Structure P
Amino acid sequence: MRLFNRKGPSGFSASSPAEEVTQGIDATGLTAIVTGASSGIGAETTRVLALRGVHVFMAVRNMAAGTDVKDAIVKEIPTAKVDVLELDLSSLASVRKFASDFTTKGLPLNILINNAGIMASPFMLSKDNIELQFATNHLGHFLLTNLLLDTMKRTAQESGREGRIVNVSSEGHRFTYREGIRFEKLNDQSGYGNFVAYGQSKLANILHANELARHLKEEEGVEVTANSLHPGAINTNLFRQEGFGAATTCYVALHPQVKGKTGLYFNDSNIAQPSQHAVDTELARKLWDFSLDLINRLSQNS
């Protein structure tokens, strides 16, 4: 228990809840998208961001569940600005439609939290015939980020406030296939393991953030960062103040301590060290090129 409460350099620990790590932060005027916001960590992230003044767009597959969460948040926080939009990350067509609808509205976007995911599912293929965990947890978010990136750059430039892209990964990224990412055997059912396939997709979240950070650094004058994190466990019911599963997500999305920091991995609201695969720059570049090529090929076939 003492280790659990031990504070890191940020001043927070594994037991620090999301409300504590965002205490005193006024995020009024910021706009965020949170994927997978209809339950669990995504819902709690939405609640705390809304509590701090962020206008949150909940990107959800289940609109009814998303609306219920929105209603609960607004009931608790009457000043909350929350909207619900439909998004199925296992479908690239759905991702494209979501991004098109959002950008067509001419809305600003300061924060993108790629939170949605599935865990350790049996072998299945997505609507685009890609292994489902990789498709949902990585590829859908990869495309979504690319499609919204110009909006984020423009918002940062016009508002003078740093944009932040937050990939919710997991410590499960350490338990992946031996080669890290099975580029040539992505849809190989015979070698599939549900937990290592989950680890592969979570490793991809970190590699994506790292390579995106590298690309953004090379663009002069772009004030947008990209980081990844392990969110922590949820030990209480939704909307209970003691719940701390969303703490690291909210910390990376809002805290002034994170300003200017990019290409990093966080755990317990502190900078942490991911696996060797996760810091492999060549693997990150290969995944980036592979993901772009895969999306292009799938788009041509659809």
Structure Q
Amino acid sequence: MDMIGKAPEFQTLLRAMRIVSATDATVLVTGESGTGKELLAQALHENSRRCNKPFVTVNCAALPTQLAESELFGHRKGAYTGATSDSMGKVQAAQGGTLFLDEIGELPTNVQAKLLRFLETGECQMVGRANNQRVDVRIIAATNRDLSKSLDEGTFRSDLYYRLNVVPLELPPLRERSGDMELLLNGLTFELSKSYNLRAPVYSRQVLKSLNSYPWPGNVRELKNFAERMLILFSGRRVEVENLPNEFRSQVKRSAVNEGGFVLPDQGLSMDQLEADLIEQALSKTLGNRSKAARLLGLTRDTLLYRMKKYAIDC
């Protein structure tokens, strides 16, 4: 999916991305989980002179500690037990293109020095090989961690951090992208409806209001999961508040409370009991003054007296 958004913060990011994509500068993409860091990296690559060359992704958090160096830089046959043949690393596979190092904060410390050397010289050394190999690759790294804390903890090299942080780009969370939720929901639903060959659901105004007030802790990834679920369960149908997952219905209730509205309990209620309780509360607040109590309840004095008699309320 393309990078979609009209929020000023997001548009500023896209402008910076287009400027940086015209260069070979190393980029560090930051942002909360689910904000679309890999999509931004792909956009950087596709807008660059390297667009016709490979875009190779490495999830640093998934690299086995003992094999991380081999995975990145490759190995020669017999370099270690199990190395039965020469193997090209991700760096060599990205020759001429872009290497995206996702979750760079999780890169094993024993590999960080070799990555730093590659960034500084453009040369890498396969495990088990004596000489270096020059590779033309643009590096884009990403993390949802605060790397400055990792520096303090000694789990991430400061020299590598500064070498990666040439051009920092920070993706704003969805909750800070004013007006983008509905735009993204429509775009995601359109893409998914083509994939599943299903008709898109229609969201009521109250549902959209609820979705706009929801904080989206999982960001765009959570929104995509939501769009997929609603498409599958309510294809071609109208989605009302009662059709929303529990976490969204809870948000509707919180919004109603914040706006001073009344929230119907899930277990229901007795209208007579509710009305009697409200009358008693109004009389208590006004110290028994029936005219003031009627005004608090939005009733005429005669209507209040009638209902007091109905519920046998005396004061």
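Here are a few things to note about the model shown:
- FRET efficiency 1/(1 + (r/R0)^6) of positions 8 and 88 (r between Cβ atoms, R0 = 41 Å, to 0.05) from the coordinates reads 0.65; which among P, Q: P
- Parent structure of the calculated result 2.6, given that distance in nm of label points 7 Å out along Cα→Cβ at positions 176 and 208 is the read-out and P, Q the choices: Q
- Per FRET efficiency 1/(1 + (r/R0)^6) of positions 112 and 200 (r between Cβ atoms, R0 = 35 Å, to 0.05), the highest-valued of structures P, Q: P
- Source structure (of P, Q) for Rg/Rh (Cα atoms, Kirkwood Rh), computed value 0.94: P
- Calculating distance in nm of label points 7 Å out along Cα→Cβ at positions 120 and 232 for structures P, Q picks out Q as the one with the greatest value.
- For distance in nm of label points 7 Å out along Cα→Cβ at positions 40 and 248 computed as 1.4, the structure of P, Q it came from: P
- Structure from which 2.5 was derived, distance in nm of label points 7 Å out along Cα→Cβ at positions 72 and 272, options P, Q: P
Since every read-out is calculated from the coordinates, none of them should be taken as a lab result. Remember, it's a predicted structure, so these values are computed and weren't measured experimentally. Cβ atoms are built from the backbone, for glycine too; each structure is taken alone.
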